[in-house]
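Multiple structures are listed underneath, in structure tokens.
Nothing in this text is a laboratory measurement; each read-out follows from the coordinates by a stated rule. The shown structure was predicted, so the numbers you read here are calculated from the model rather than taken from an experiment. Cβ atoms are built from the backbone, for glycine too; each structure is taken alone.
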Structure I
Amino acid sequence: MSLHQKIWDEIDTNPDRVISLTQEMVRIPSVNPKFETKQGLNNETAVAALVEDRLKSQGYQTESWEVFEDRPNVVGSLPGTEDRSLILCGHIDTVPVGNAANWTVDPFGAELRDGRLYGRGSVDMKAGLAACIAAVESIKAAGIELEGRVSIHAVVDEEAGGFGAMDAVKKGHLAKNAIIAEPTWDKVVPAEGGLEWVRVTLIGRSGHAGMRYNDIFPQPDVPGRLIPAVNAIEIAARFLAALKEFEASRCRTNYHPLCPPGLSTINPGVIHGGVGIGDDGLPFIRTNPAMTPDRVTLDLDLKFLPNETSAEVRAEFEAFVAAFAALDPWTRAHPPEVTWELGGLHFPPMDTPVDHPIVTSLVGHHSTLAETPEVRGFDAVTDAAHYAGAGVDACIYGPSGDGFHGDNEYVDVASLHRSTKVIAAAILDICGTR
């Protein structure tokens, strides 16, 4: 019997190992407090404690620390060599339930029904984290000792930017390889585009709206004429039109073989216009249309491809802004201001080669248990970015389900079972045995 089959038999014999752990975590509400705060709802601490106790019972050396108040990361490691080390990562925060009346099950009941395990955070992504933990437990239960170090990372705040994983990376919790067990719906995902949140501040000149005729209609430039105001919102309108053309040119010319065409988007997500600048960087007066606005802030979600670098993308965008400013005498004299890493958010790209051992291992073992999986890039962003940005060879792979960020979220139990087996086999391939 192969070692892989030995592990799979162990998982088949004890299917409740991963199911019950998923249920335990789902039954603890751990809604990210950046989205909703309510008594009994924001229990990331309790989920972290559950994970840490579970890891300690399996002989892990654990470390936990608060990334934010009452929001701890947990890292547990089993000793081994560094050249074959592996991180298994999952986040423990969830999005809010939304309208509970739209749910047909208790959002935190972890009910099993018709081959599905329901609950907020089930597929996104407590089931994936449970699969990672159960995979290592199954290896240990099968009497197999790993050569390489394996670490479990249970991190907070992925749903709001990945600051838990970022903090783990900053504290040096790294390895040669990583599997992030986000749901991938029978796909293996070794590539993920980068993401920047960038603010563009457009500058005008304030004035009284009653004098707008003096700003826009040809007037004799005689002594005593009031200085014309310059409407920053109108500058922003021109900028947005130019930005759409710039976005389209990026979508037409940039390409990555694992990503859908047109992924290099620049989404204008938030706009504020008004007069002055407050301590928060936004226009200070935003409720008086009788004033000609002299400031507009545009907050953009700038997506770039796995084979691009942040430095390249930032330089290209700043060159576009400079070219826009050069088109008009006012903007030449008062160029737009560009602020990167808005809110501290920045996702490096991930571009692990498709022939990397971690990719071929996941593909091979999934193919043994089911149809050959598609190898593709991820459309959005995950914590994989933060590990990849620190030089870790990472890949995303996890169970399937539906309702994530929506109603009646569930993880498919058969997929969870299969993902646990595939991850366990990949651990064996990457870490090796003693």
Structure II
Amino acid sequence: MGANRILQSRMRELGLTQEELADQLNKALLGITGRPGDISSRTVRNLLNGTSSRPIGRTCAALERVFGCPVQELGFSAPRSMQHPPEDPVRRRDFIASTTGTAAAAAPIVRQRRSVGMSDVARVVAGMNKLVEADDRQGGHTTLATAALKGRAEVLELQQRNASERVRRALYALAAEYTTIAAWSCIDLRDLDTAQKYLHESTTFAGLSQDPPTGMRVWVNMAMLAYQRRSWPEQLAAAQAAEASVAARRDPFFGSMGRMRVALAHATLGDSRAAQRSLGAAQDTLRKAAEDKRPRWTAFYGAAELNHLAAIILNHNGQFAHAEAMAHRALAAMPPDFRRNRALTTCQLALAQLRQGEPEQATDTASSVFAIMDGAPLPGRMRTLIGDFHRDLFRLAPSTAYARDWADRMRDEWSRA
């Protein structure tokens, strides 16, 4: 007699404790027979330690329903009455009648879809990470939003199957993540009404997941949406919610991210001193963050992105020389995979140079944005920044040759969208 390693492995895969498996087996019996089961955690313990290697028919039927496979594949010897092809409905009905009585015989037998486990979660996470990588390269676009919504639909379908509490929460977190990717794509595209709708849906899924990093991501995106809408008080409220979140309290990495959003909100409200304080706090907090495994979406945030956001704040505050320095520091440290963020930082650099009275150098910097994006259409957020640069350039140097060349290049690039 020995421990049932197969069952132990399958329980780990589904994220089930002994108590949770007993509960799911009893629910399975209720679905099969119409009467609640009475399987206890002690029964499960006996199944695991090898004391019960040939469970009774009722238990076998419940095991098959929960795990979606014959009991032989769980390391058990099936009763003789169960040794039949699973697709034989007549014999299956006869077995149920023999083990549970005539009431069970009258109950319809429905083929049970297999339970959802952590391997399913890992597969969905891998698909989601590919979308995050696509966003890093190109920015938000319609295809990305569509793919994110398709991923969410898959996650919600998995939610309809048997799952442990751990797996179910992970699936809700994934539903929130996919919905947030769709919302973020809409923000980047400046389809702000649709983004608002998706973020409200993300908030519900994030709450159900009880996952602090997922909740943090939703608040950060809420702040960014409010920034794009120019709803400055709402931006500050969302940023402060991010700063006060569980994730920010537990991990200095997220604490820094929340403080940066607060700094940006203060800058847009014209409170340069508060913005500077929050920026300094974000910088100090990030230095305390340990190297740790975090969700893939967080990879964008680090010293380089902090300097990029600092350049935005300093441009808002009128500290253009300092903004230029921070943009250069950001570009020097930014990983090459983050093409969209590199282009956005370059926009901030061009604006800082232009506002220091260096229009020709600024125009050369702004032109490099198109090369960084490598022919991909510019996301709406980036087009807005380029539009700001274009207006300021033609206010300062409308009749110069480099301004006319810029206008020609801009028209060509705009036609790609």
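Some observations on this one:
- Structure responsible for -23500, with helix-only ellipticity at 222 nm (-39500 (n - 2.57) for each DSSP H run of 4 or more, over all residues; to 500) calculated and labels I, II on offer: II
- Which of I, II yields 10.6, 30 [Rg and Dmax of the Cα atoms in Å, for residues 217-280 alone, calculated]: II
- Per mean count of other Cβ atoms within 10 Å over residues 249-256, the highest-valued of structures I, II: II
- Relative contact order in percent (Cα under 8 Å, 6 or more apart) - highest-scoring structure of I, II: I
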